[in-house]
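Quick note: the coordinates plus some simple rules give every number you see, no bench work behind them. Here the structure is a predicted model, which is why all the values come from computation and not from measurement. Cβ atoms are built from the backbone, for glycine too; each structure is taken alone.
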Structure I
Amino acid sequence: MTAEVFTPTVGVTMTPSAVKHVRKQLDKASSAKGIRLAIRKSGCSGFKYETQWVDEASSDDRIFHIDGVDVFVKEEHLSLVNGIEIDFVTEGVNSMFQFRNPNATAECGCGESFTIS
C-alpha cells in the first residue's frame, strides 16, 4: 500500500467581486480574520460548499492570501478544491458566492452540490 501526498499547485483564487464583498463583510465583523471554504457531504451529488467567518485559524488550515483577504481551507479539503475560483454574483435580487471548481465532474440540477470522480 502506498500513500499519495497531495501538494496543491494552484490553491484558491477569488474574483475582484468576491474580494470586495468579503472585505466589506470583514469590516463589519470585528473579530473575523477571514473566510473559510469548507466542504461537507451533502446533496444529491455528494459534496456541498460552505463558507464561514474565521475568528481563529486551526492547526490543519491552509491559508491563501488573496488581495488582502485570507481564505482558510482545511488540509483534508485541499484535493477537492485545488484550483477553485470563488466569485460573488448578483442575479436579480439575490447575491451569492459562485464556485468554479475544475475538480468537479458533475453538479446536481439545482447547483447545490457537486461530485468529484
Structure II
Amino acid sequence: MKRYQLDGTFFYCPVDLTLSIIGGRWKGLVFWNLREGPKRFGELKKILVGINDKMLTQVLRELEKAGVVTRKVYEVIPPKVEYNLTKEGKKLLPVMQLMSDWGGKFEVKTKA
C-alpha cells in the first residue's frame, strides 16, 4: 500500500492529502481568492463574509505551513503583509477551476 506524508502526517490516499490542504469551510475559499494575485489580510476579510480574524489567521498559517501560500512582510509603518500562492500552490489551480466549473452548474437563476 502506498503512503504519502505531509508535515509528519501519513496519508494512504493522495486525494485525502490534497483535501487536508484545501478542504474545510475556509481553506478552499482563501486559496481560491488568492488565484489572481497577492492580497492583504483586510482584503481577504472583506471578500470572505463571515470569517473572523482568528479563523482567517489560522487558515492562512495552515496554508503557509502546507507550502501553498507565502506571507510577505514589508518593513513599513503601519505594517503591511501580503499573502500569495506559491509555485506549488499554483499547481492546484486547475483542480480548483474544475471544482468551480462543476459547482457553477448549480447556479440559481433569479428572475429580473
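Odds and ends about this structure:
- Among I, II, structure where Kirkwood radius over Cα pairs in Å as derived comes to 15.0: I
- For -13000 (helix-only ellipticity at 222 nm (-39500 (n - 2.57) for each DSSP H run of 4 or more, over all residues; to 500), calculated) the corresponding structure among I, II: II
- Value 29, calculated as relative contact order in percent (Cα under 8 Å, 6 or more apart), assigned to which of I, II: I
- Taking mean count of other Cβ atoms within 10 Å over residues 27-34 as the criterion, the top structure among I, II is II, with the largest value.
- A value of 3.3 for distance in nm of label points 7 Å out along Cα→Cβ at positions 19 and 59, calculated from one of I, II, originates in structure I.
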